[in-house]
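Student: Following this line, the structures themselves.
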Structure P
Amino acid sequence: MALKTDFTKGSLNKQIFFFAVPVVISNLFQAMYNAVDMYFIGKYMGTVGTVAVSVGGPVMNLLFMAVAGMSLGVTILLGSQIGIGDEEKIKRTANTAIVMFLCGAIFITALGLLLTPHILKWISTPAEAVGAAEKYLSIIFLGMIFTLGYNLVCAIQRGFGDSKSSMYFVIAACVTNAVLDYVFIAHMHLEVVGAASATVISQAVSFLLSIIYFRSKKHIVTFSPKDWTFDKETAKDLVRIGFPSALQQATINVAYLALNGIVNTYGLAASAAYGICVKLDNFAILPSTAVNDSVAAVTSQNLGVGQTERAIKGISAGRKLIIPFNLVLMFAMFFFGHHFASIFNTDPEVVDMAGRYLKVSCFMYLIYGIYYPLMGFIKGTGNAMFALKNTIFAQLILRIPVAYFFAKVLNFGFYGVAAAWIAAPISSNTIYTIYLKSGRWLKRLEANKQKGKSI
């Protein structure tokens, strides 16, 4: 099957834009699952419900991302193989990934159900919200096979340069989630059980629609059980590229949980405000993550055919696209952050705390505009291990101590945590820039080619 988007020729600015837009829309609607849950819960259950859903997100992501991070390996490996045109390798990679993700879903479901109470205790979740958070997460984890399944489908499609098809499925699922939230929470009064159930059902809709699409289009990847296979060498390549990314995502979420733990010591209102701010920040950085994915796809395809200079140009093309957009977001959140926060909670104390917090954290959007395209390039080279080491330093060694220092030592309290959100991307961007200019990534690629590896 031919590439949907061939990044090896034509205008990079246009290609990154048209690839990124569907990714932004898909990620926006994907992020709206939890946000819509939070909206209805905040409206019909109050601050306790808001806290339950907000702490549930990082707990779920800690375990979910440990497997979902492997999707990068799928996208990068497929992208390089498709660039070469090796259909046999493409089929083997996709089908091996399907088996690995199925096993991962079973493992994460069991682990999530087992560890949730302990994690909630570790991050000092307010006692009033613990029970609701456990109910919410238990249902989410039971539906993990659908969430991970859709994540894999997106990874395969992006490997083929197709970011548009999955967009339609996630839009349909998000609409389903909103409708079910309204029915389950507003009318049936199921509270967090209704929110979680709506999310799982809608994720199942998204996954099943994507499978139907693959089968109807007679795609080279069929998702048919009879085609499933497990190739050890392919699995090793997927782990080599994807597992460091999985650990990277897990590391980020450990940092999120640690910051949650610091925030939770300031009471229920602070916990609710922080959960809202994180949700708004997650929405705001979606365009940056889409450009990140786009540059990664540009890099993997061009390096696969030996066009190194064109791959590097993808960084500046990505920055030209995202920096102006992020500046608008930064000013919008600085001046109107409290209005956005009021969508999710009507408690004046919660809204005021969230608005003040966002006046500090919003400055990271500009940094992300510089940082994310560069990170996408590093991802596209397949050197996930270097990215992992960078993340461990930025998230665990830097972000958590900075948050503690500003919050507890300098007594900025809840608002001191916002400083940590700015410090981490500055550090990561500096390290990635030095690595890019050193040329070590190119030497690594040349060594891999001598060993017969595409990336």
Structure Q
Amino acid sequence: MSEKDYRIEKDSMGELKVPKECHWGPQTQRAVENFQISHIKMPSGFIRSLALLKWAISSANAELDLISKEKAKAIGEVASKIAGGEYSNEFPVDVFQTGSGTSTNMNMNEVIANLSSTDELNIHPNDDVNLGQSSNDVIPSAISVSAALMINDHLLKSLEHLQKVIEDKAESLSLVVKTGRTHLMDAMPLTFGQELNAWASQIKDIKDQLIELLPHIQKLALGGTAVGTGVNAHSEMASRATHILNQKTGMNFAPNSDSFRAMSSQDTSLNLSSKTRTLAVILTKISNDLRWMNSGPLAGLGEIKLPALQPGSSIMPGKVNPVIPESVTMVAAQVMGNDTTIAFAAQSGNFQLNVMLPLIGFNIIQSISLLSNSCIALADKAIKDFSVNDEAIESVLSKNPILATALNSTIGYELGSKIVKKAYQEKRTIIDVAVEMTDLDESELTVLLDPLKLTNNS
């Protein structure tokens, strides 16, 4: 770095060269130089939430006459711009940094201070922007805020959309009977509507669980400062800041009643992560069902045809693959991995502080984002427009010897078993074999073995 490309900044550790074009200060620069680890930055959702907190806190401090209204206004204007996506290149700190997230907190403090200061108004990153805060309470608060906003604004809406698309598809296929399968083997029939509504029920349940968890996520560590005692913070700051934040976001944030717990543990993040893992498992089940039903088209089940979105092979002409379900299952694998990481990180609540906060924040935000986008893709690019291969379904269903189960109450299990085995061996329909091996006539058997009747579909 040539002399014309940098400026000299000072902090408690001495002088440091900082690139002239950057608005961060020496603590950020030290972090940039120290943490050349992954080159992965903290997510934009986290940066937005941290900026919103700085805006709300400075406004609260002004109400309490702890900072001038001029300074609070300047801080708020810059923080709002950052929350809106401006200056995104000013936040270069690696995810793998100090466990408290101090580097990211100071990065935000320095950028806001430098951008809001003027010749008439000198704003200090610690004394003004960070007033009444510690990284130890503001970073866990930013995790909670970013998670809550993403759940409310994106994930719940994505789940609602996916549930609706599945239910609509189920309704359109409510009378289409297919072969059921257990152990991947032929079983009693059911309707497509029954099969798909089971998916919809799973989606609704996890959506309801997230809604139930949301109030707990909105309880913030804010106000605890260094170890939970609230030293250097006004006793009303946290409540006022969360009130202001709620006016801005439409949410219901509030200070956690136990700041010691909120700072030393990440139980709520762990609980949320377990919900994302559950959703990942649900989406895997749905995706794999779609892949199996779509398999073939000649040598597989061939029950449905997923929308053809792109060529499936670089060597086999005309091949089309189930790309969306495959994409979703990869997302699910990533989310499950994130959950394992968060579980390990949550164990690092040593005494009064968890020291893996940036890692927890990064992974929980990534999981929510991936799942939100995957739900939309699965709904709109796979489930909504798949078509049913009626001929293939009816052909398999008519030859399914397991239909003989419906005769158990009339002819008994043992005779039914013999009929099934003979039908398998001779590749004949159940009705044909049952006519030969029972006293029942064909018309009676036709009624007893009606696939739609056997689904108990009312």
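Laboratory data are not the source of any read-out in this text; all were calculated from the coordinates shown. For clarity, every value in this text was computed on a predicted model and none was experimentally measured. Cβ atoms are built from the backbone, for glycine too; each structure is taken alone.
Student: Compute mean count of other Cβ atoms within 10 Å over residues 309-316 for each of P, Q and report the one that scores greatest. Display every interim value, and only then the final one.
Tutor: Values: P: 18.4; Q: 9.6.
Comparing P, Q, the top value of mean count of other Cβ atoms within 10 Å over residues 309-316 belongs to P.
Student: If Kirkwood radius over Cα pairs in Å is calculated from each of P, Q, which structure is the one that comes out at 25.7? Present the calculation step by step, with values, prior to reporting the outcome.
Tutor: Values: P: 22.1; Q: 25.7.
Comparing all candidates, it corresponds to Q.
Student: Of the structures labelled P, Q, which one yields -18000 when helix-only ellipticity at 222 nm (-39500 (n - 2.57) for each DSSP H run of 4 or more, over all residues; to 500) is computed from its coordinates? Intermediate results must be reported in sequence, preceding the final value.
Tutor: On the way: P: -27000; Q: -18000.
Corresponding structure: Q.
Student: Further, regarding this structure: Check the numbers for FRET efficiency 1/(1 + (r/R0)^6) of positions 133 and 413 (r between Cβ atoms, R0 = 30 Å, to 0.05) across P, Q and tell me which is largest.
Tutor: Working: P: 0.80; Q: 0.00.
With respect to FRET efficiency 1/(1 + (r/R0)^6) of positions 133 and 413 (r between Cβ atoms, R0 = 30 Å, to 0.05), the highest-scoring structure among P, Q is P.
Student: Okay, moving on. Identify which of structures P, Q gives the largest calculated value of relative contact order in percent (Cα under 8 Å, 6 or more apart). Each step should come with its number before you reach the end.
Tutor: Numbers: P: 23; Q: 16.
Comparing P, Q by relative contact order in percent (Cα under 8 Å, 6 or more apart), the maximum is at P.
Student: Next up: As an exercise: mean count of other Cβ atoms within 10 Å over residues 205-212, calculated from one structure in P, Q, equals 15.5. Which structure is it?
Tutor: Details: P: 19.6; Q: 15.5.
The correct label is Q.
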